[in-house]
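The next part holds the structures, each set out as structure tokens.
Every number in this text was worked out from the coordinates using simple rules, so none of it is lab data. What you are looking at is a predicted structure, and each value in this text was computed from that prediction instead of being measured. Cβ atoms are built from the backbone, for glycine too; each structure is taken alone.
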Structure I
């Protein structure tokens, strides 16, 4: 078991339209191989004012991957192998609340997972572990994002429940009304199982949901269409890049040990006894090497 503390590195998972950060120093795209599958794209490494960061476009730079086709396990594993210590996830969403209009950034703190066609755990065979995701979003990262939004003048709402649907179709009206009755605030297609896997990989995670539309419940917006979403998305991407540049310097304040315990989420979760499957231990070298004693292989190219 290893308790070394890696150097802070912010990983950004860029949603629709967010394929670069802009004005990065020493920018370089590098492929990180994963035993779990094919990550969405190469990872963009660079520095903002001398502070390193890493960006992975969730759908690929050409947006060639639908939400269900993304290999979420490979993405999280690749980020862990790349040395990422914290994840800032940005994604486009629909709003269920009149007071959360397009252009608003919602710093999500809860999720309801309605996806059904995705691999959702690193611990499905041979080695079984059960992690807690009662509080899936890291409060320190949430604080930083809220502060950065206010500094940039971005309309921001702290807290909210993200309903993750399978997609790629948008909601029916009946579904949209049901999710509003459940108390959901925004709806998207990509933050699950991403947040769960980040917790299994012991990476503090924060989701910033960028509102593009009112889904289909709103009487003035009874249909969601791609053209109107793209128009808002283009504006959101510019402010998202500004948000990232505000958050990155705060990584210098990152504590070596996460107060909320997200970087030790696997403690006490392993339920498999006896001799562990060597092949599975090797696959888990990055995600769970701290508790399994397997050092991660970077696989960079």
Structure II
């Protein structure tokens, strides 16, 4: 299959491109190497596949129709996996216009390009943030969504709506996958596990927000990629629009996450106590019954195992 992956040089995207190529697919990767974090990190992410004949890198922006034309014209794309986005809850509070431009206008451009080039299958990377600040019980895809807790969350919710409308109006099959706090080797350096790990190794204090009771459904990267591949198999056989959670279906609070890092690293963290951050939700937990039943999604990595894999990778980079 010929597959376009937007944002394919990022954390999740680079792992996905590797798996797709190893499975015999041809990949066109579109990435603009945005300086949100050091662009050289993304270049390193794809260094092992850059010269593979089944991998084509196009440096460009999803907001520019010309760049999307370059990806799609003549490449006979069968499926678009749209990962590219401005990420991060807290930065979206500081620059909501940019998040709207990239995540909403950019997604519209990708959908329009699929329509123009008759790409009838698309997977959209959504987020657990669309659920808002829910508490108690695992989040189900059919749950009524709370008010968005950040501009980032709102852009992902609107992205899901746009995908549904393009399915209804233009017969493009779309699966929206709600990712739950993905971590593992190559995780973005601004995310908590990576950021805290570096600070612990460097004997510097880590910001400890609130009372440590906030919790997340951390999902190991290999489990997330398996879920995306299962979604690929599912959408190939159907004309549909649907939404699926991809999580581990368990929560780890901030205190326990830091304890697991300390255990894997073999050093105690220095805590810098700070008030809870605006835009941060209290809790995330994926109900994955639907994904298990329909996609055959079955996450296997424990948090302990995933953290140790991440720490092994981190040590290899320093």
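Here Rg and Dmax of the Cα atoms in Å, for residues 142-261 alone has been calculated and equals 16.3, 49, so which of I, II was it run on? Kindly include the intermediate steps, with their values, before the conclusion.
Working: I: 16.3, 49; II: 17.5, 55.
Traced to structure I.
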Out of I, II, which has the highest value for Kirkwood radius over Cα pairs in Å? II
Identify the structure, out of I, II, from whose coordinates distance in nm of label points 7 Å out along Cα→Cβ at positions 134 and 286 was calculated to give 3.0. I
Of the structures labelled I, II, which one yields -11500 when helix-only ellipticity at 222 nm (-39500 (n - 2.57) for each DSSP H run of 4 or more, over all residues; to 500) is computed from its coordinates? II
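Taking mean count of other Cβ atoms within 10 Å over residues 54-61 as the quantity of interest, name the structure among I, II where it is greatest.
Working: I: 21.9; II: 17.0.
Looking at the calculated values, the largest one is I.
Going by mean count of other Cβ atoms within 10 Å over residues 190-197, which of structures I, II comes out largest? Spell out each step's value before the answer.
Values: I: 25.8; II: 18.8.
When mean count of other Cβ atoms within 10 Å over residues 190-197 is calculated for I, II, structure I comes out on top.
Please state which of the structures I, II yields 26 when relative contact order in percent (Cα under 8 Å, 6 or more apart) is computed from it. Intermediate values should be presented prior to the final figure.
Values: I: 26; II: 18.
Of the structures listed, the value fits I.
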Where does the value 2.9 come from, among I, II, when distance in nm of label points 7 Å out along Cα→Cβ at positions 78 and 278 is the thing being computed? I
